[in-house]
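Below you'll find a set of structures to go through.
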Structure I
Amino acid sequence: MNESIKNDKVDAFIERLDQWQDAFKVLRNIINQTELTEDYKWMHPCYTLDNKNVVIIQDFKHYCALLFEKGAIMKDPYHTLIQQTKNVQAARQLRFESLDEIEQRKDEIAWYVEEAIRVEKSGEKVPMKTTEEFDMPEELKNKLEASSELKEAFNNLTPGRQRQYMYYIGQAKRASTRENRVEKYINHILEGKGMNDK
């Protein structure tokens, strides 16, 4: 590894890991053989090209992963890229359950990192769904239909804020929870705020 491209924050992060420490070191070494720049964002090692995020190393309880920011438009000859949930549009993961698995898949991993670089250099964009293409939870739809003021306020929100509400409300399994989530954010919507706005 070229020591000059190592990031001190990534060093510190890896040293603090209880699980996946050796796995992160191997993944880091594979990525650092490329032209990507090592950075530390969102509390994880992040690798960029011309300041654009290309791949992030992630740790979870049962696996670690490489998250490719534009994975949806990458070629996937090994059929191993995973869409975490149906609502994730652009990113895709390569998941690993052990250090041995990473060691066995080194060539595949290197191929995917190079493919991610190729996609970033191409300038190709991931086609994103419009707000209208997302499923509107019935509970939110009913509330909007019952109040023209609320409907107008919701329609005046940015598409991103609308999607955020639809996703959050729709994620609840029980109808009562979805109803409660709608009620909780009515005032926010009326004030033109997103879920996280104060």
Structure II
Amino acid sequence: IQPNTKILYAESPTNPAVDILDLERLGQIAQKNNLILIIDNCFATPYLQNPIKFGAHLVIHSATKLIDGQGRVLGGVTVGKAKLIKEIYLFSRNTGPALSPFNAWVLSKSLETLAVRVEKHCENALKVAEFLETHEQVLKVKYPFLKSHPQYAVAIKQMKLGGNIVAFELKGGLEKGRHFLDSLKMLSL
């Protein structure tokens, strides 16, 4: 933090490593240094994690991912302190980045099933993580609600469930990783 620092911006869980940052600690740092704390909460969604509870001033979400759930809408959501939202609103209103009425309706309908979808995603991700943790070809697995995750204690303190993303590393390095990706039949990169 430098004398001219105004904002502390962080993402938790992080993409793609699924690291968990201690939001309460970040809130304390922001408060102590009179900083605006902005948290990118895309992987957690408002259903799994509430950064404002830990001192965030603004929270951003990609509405395209879990909030929509089907990739039909390109959009985002910013929530937070009224004064900051007013400044963002005025900028947005004057520069044009707004959802169409139809996309807003799609998102409002998607929110009706957010909890059910996210809970199932989390349940499935935990099963995949537990399977990978016992697989002989897997070197390391990172999933926030696995006890082996380096920030497990932080994750269970600030998240309702572990999320829908699992990170893992294969034994054999880059060569084995490429072979694994080339062998996938359900998706391609």
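What follows draws every value from the coordinates through simple rules; no lab data is involved. These figures come from a predicted structure and were not determined experimentally. Cβ atoms are built from the backbone, for glycine too; each structure is taken alone.
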Next on the checklist: Tell me which structure, out of I, II, gives 19 once relative contact order in percent (Cα under 8 Å, 6 or more apart) is calculated.
Outcome noted: II
Checklist entry - A value of 3.7 was computed for distance in nm of label points 7 Å out along Cα→Cβ at positions 10 and 178; which of I, II is the source structure? => result II
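I, II: which one has mean count of other Cβ atoms within 10 Å over residues 18-25, as calculated, at 19.9?
Working: I: 16.1; II: 19.9.
Of the options listed, only II reproduces it.
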Checklist outcome for this item: Re FRET efficiency 1/(1 + (r/R0)^6) of positions 34 and 66 (r between Cβ atoms, R0 = 30 Å, to 0.05): value 0.35 computed from one entry in I, II; matching entry is structure II
Checklist entry - mean count of other Cβ atoms within 10 Å over residues 26-33 was computed and gave 18.5; which structure, I, II, did it come from? => result I
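Hey, semi-axes √(5λ) of the Cα gyration tensor in Å derived from one of I, II reads 39, 18, 16; which structure? Intermediate values should be presented prior to the final figure.
Values: I: 39, 18, 16; II: 31, 22, 16.
Answer for the origin of the read-out: I.
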Next on the checklist: Ranked on FRET efficiency 1/(1 + (r/R0)^6) of positions 90 and 138 (r between Cβ atoms, R0 = 41 Å, to 0.05), which label among I, II comes first with the largest value?
Outcome noted: I
Checklist entry - From I, II, which structure was Kirkwood radius over Cα pairs in Å, for residues 42-121 alone = 13.5 calculated on? => result II
